[in-house]
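Some structures to go through are shown next.
Any read-out appearing in this document is the output of simple, stated calculations on the displayed coordinates, not a laboratory observation. Quick caveat: nothing in here was measured; it's all calculated off a predicted structure. Cβ atoms are built from the backbone, for glycine too; each structure is taken alone.
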Structure P
């Protein structure tokens, strides 16, 4: 019997991650590469490789028709999109299925429904999931009643791209005087980033925790959750540290959010891995649905470390029709996990990306309680064309204190030269007294950054 092939419609760290699970299941991995990635790690690890085109994503990793054509040429049976690029593009998913290939992800209709933030909020409400007050959608040059909508939502509020995600296309508005300019700016960014400038307004919770629930649906109305992750440590609305379980979150709140997430998945017969994101008021612990990501998350290793489950392998097995339905009672968390994202960026210059050659890249050794996910090696170049994440360090301990200590050691063992990076910045957070105490909100870096402790010289 011929080996089953999986075409990976992505690059870098997540492509390498998918290749590992393919090998584990005896499947062959087909990789794609742009001119900038000709010598990338995922290209070297794959069983078969195909060139896409020039470096810009629109001329390579976003060329859906070409990717489907390559999948057919390679005789691949499956297409795994990873995260980013075309992972939440329903038209690409439909094109994959129309070509007779198996899409490793939710049904295209689910991607449509959840990718449309207004529609997702309505579905969540219909499933009994609490949602934040919000407005209808506003298209470019159609802002006639946006001021009235903002007054109904209440200030402060967020302007959010309807087709957005990952913190891109989101701006805070504190007063009515700022509204129109911020709406237009967000629409312009959304048009460039997603090809859709539509936005909506949403109530802003000042002291908030960003809590997300990992779910897995079997496509037949059954689903399970794999517990929560706290993603409150963010810069520019983008996560840099994630952990599970969420420190200091009352058990009844965890249970309520998890039950709501599973209820939504059952309501829509969701298929595959997904994540429901909630904002939780840090003072009242009231939680509200904000969006659903219909793909594997960057921070999925945190969940894998605390559950012992391979989420990517579960995706692959579901696509093959060989995944076993798992009862919620079989999901048992163990210990505590923390993930730090290493970026080629300059924290002293508003986290400006720092492309360049990785003249030195020394990452900590993996082992018990230590995991390293990357798509780079020393000598590789961080280009300006793609996200500047270098690697993810994941620690796991019997409790949060041990996980923090292991992460401190892993960061201390990391050496990166040739680009600016956030290693020392992350190390300072790991030593901050409020972080160690679990006193974290999405305002953590705004409030605590001036007081973050220095990294010890020996670290």
Structure Q
């Protein structure tokens, strides 16, 4: 069977890949299982040398990979190179901290004993990556899993198969031993079969809540770990003491970058009543400056959604939110490329969005945000926590102490002050509630790709 990638740019088939057959899956998993012990035996420093070469090969292919990104998922070409840079930033950070993150844990001296905790690789890690940030999402688990001594099998989205292939090419160029990193192009049913296979020891999944539940159900049949990054409906609070101009610029970018197709993109905007009108007016003015069009055109700042069905679904969410009382601020006619029946969707801002409307309750995953007025920090916290999701949240304020106090009360994996929509590789990337479980990035991320093994050695004479 062929897996076809339909480009949102023009609706044509951009790339095709043959779905892995049962015999190909068997060969791949057996190869990974055989290669992993030899890879594990290499010292961390030697693994790092190979993965640094991978980074060099990936960087050399950056321009080509960025253009492929635009064709596969619609990212404007003016922004696509930033994903290449971000991927390298994360990869090199995780390589750099591996030695300390994987070092033996010394519990302290005890006369007559040698005691320590060693972090052992899990074995074979299956990474199931999403299309919206196809390199950034994959690198979060692929590079640290390899640095920890695991073998990796990457199953990428059918929308972005070339990203998986580019990873494989770069690892091959870097001299990674055969079988340590492999790619499988899989349908959903075949992915479930791979998760059930006893040669898979951990699953790192990024995708929808429904997809996370499906992965969790299958993995629950076995005693293996699962990392789930499932998206969000992320809130932001513009406090009374915020630098409003700075907030407008950053929040609009955080909500509409990548056509809003970001799990940590801002969607629910709570604004203190004292700056509400000024903030809303500034946002409307800035949103109207976007250029919706062909992502291969350097002038385009807003590309198409990944597929027409996604755009039509978001139009329905906007309609439902307006029916519930929100006010539509952007006239789609200002964006001539936007049209029903295409993946090209005009950005939208909904003012006075009620708590129960779609834009404030559901993950929209498009260029849409809702604004609601609040009258106190306490109300802002209550509204931010009124969600099934908890990936990131942000505050714009001049008061760091207040920002910390409010952040302590918000149910989220990452709390930002005066910024948003950025993954610092030195910090743990984690969600709560329906945003998932587990952790990637930072030294903490290595804990989820290894298992502790205690050594308790009694010294006798």
Structure R
């Protein structure tokens, strides 16, 4: 079930209605748990079993960690959780990838190896809920948090439908305590939650799907060689598409949770106004970047053991972060480029520690960051390295014989939307959406809200899945 479907509208109305009834809090939590399982089962009912397995293993692993008296026993419980979670993730997401690479390696050394096709369906959202459940046992193991008081609260944390399939990646300490006491949205929370859902769906349905996706597809999914204009237009369109798609999902998820009285953390803070790649990752997919920092970068040594160890930890984290996004070497290249840019930025900051850029230079650095981010998006969007090199050659004007691919309207619409998006990010760079809405005239807010809702209604079509569902 996707947020941008009429089925979800009916589903959410039923959930909201049940949550508003004068029922005992435990009954309401059971209702939310059942609704979350139904939400996930709408894709493929058997995959609910994976949720159960992950939930039960991590629940008992955390209980075992608390009761264990010897460090060896604590290690064993922690390894059980990590092995089970990463084992399921590796089997379903990376099995074919590993098999293909082993076959290629065998062929390179002269072995004729032809294994059977690895026909396994990827469970939607497995990367997201795996990280969420792992953070539970790891936090208990590291004594950062106490385990949940009861299985119902923990199971609801794992399966809570707003964040289940594409984040934000919640920590138990952020959500489990909210289940302790009855929660119901106030009138203001309900209005703001519905407004966030409208904004998120507008980003997804109207901007990402209706205007930007087709521009990217015509270049990246075509065998034609793109020229400079087509290559840049398609890449910029994809930069807008993936933001509107993923931030649209996160915004809708946060709004849905708020309508039920629950708070979830921001996942995006106007990333295309970032100045530097460290700033970009403080603004883009915030819950993933903080997860990678806390559970990968810092355990690898972080910045505590000298420059060389820091750069190794940084690059390793970004390479694995790239692989987390998809079982393809192009994603690893995307992560590697981000790691390289982060390392270069860190070296420059150390070399010019006292430098303070002027406002004009600050903006130029921001535009440079955005340009380099778009270069990395080429590897994220391209399905093969061959296509990535073709687009990159086009971007630097090396495809001289290329013929036009995109129509004038597509070029103009992509330029207008992406330009408005980047400008909005810069205007909102040091602000929050809440503060802007509070200061805006109510009539203007209602008018914009109504226009977005109208655009969603007249544009709603095939309810295409969100891009990050494949991760």
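Points to keep in mind about this one:
- Parent structure of the calculated result 39, 12, 9, given that semi-axes √(5λ) of the Cα gyration tensor in Å, for residues 186-273 alone is the read-out and P, Q, R the choices: Q
- Value -21500, calculated as helix-only ellipticity at 222 nm (-39500 (n - 2.57) for each DSSP H run of 4 or more, over all residues; to 500), assigned to which of P, Q, R: R
- Answer label among P, Q, R for the case where FRET efficiency 1/(1 + (r/R0)^6) of positions 74 and 234 (r between Cβ atoms, R0 = 41 Å, to 0.05), calculated from the coordinates, equals 0.60: P
- Rg and Dmax of the Cα atoms in Å, for residues 202-369 alone derived as 17.4, 54 - corresponding label from P, Q, R: Q
- Computed 20.9 for mean projected area of the Cα convex hull in nm² - originating structure among P, Q, R: P
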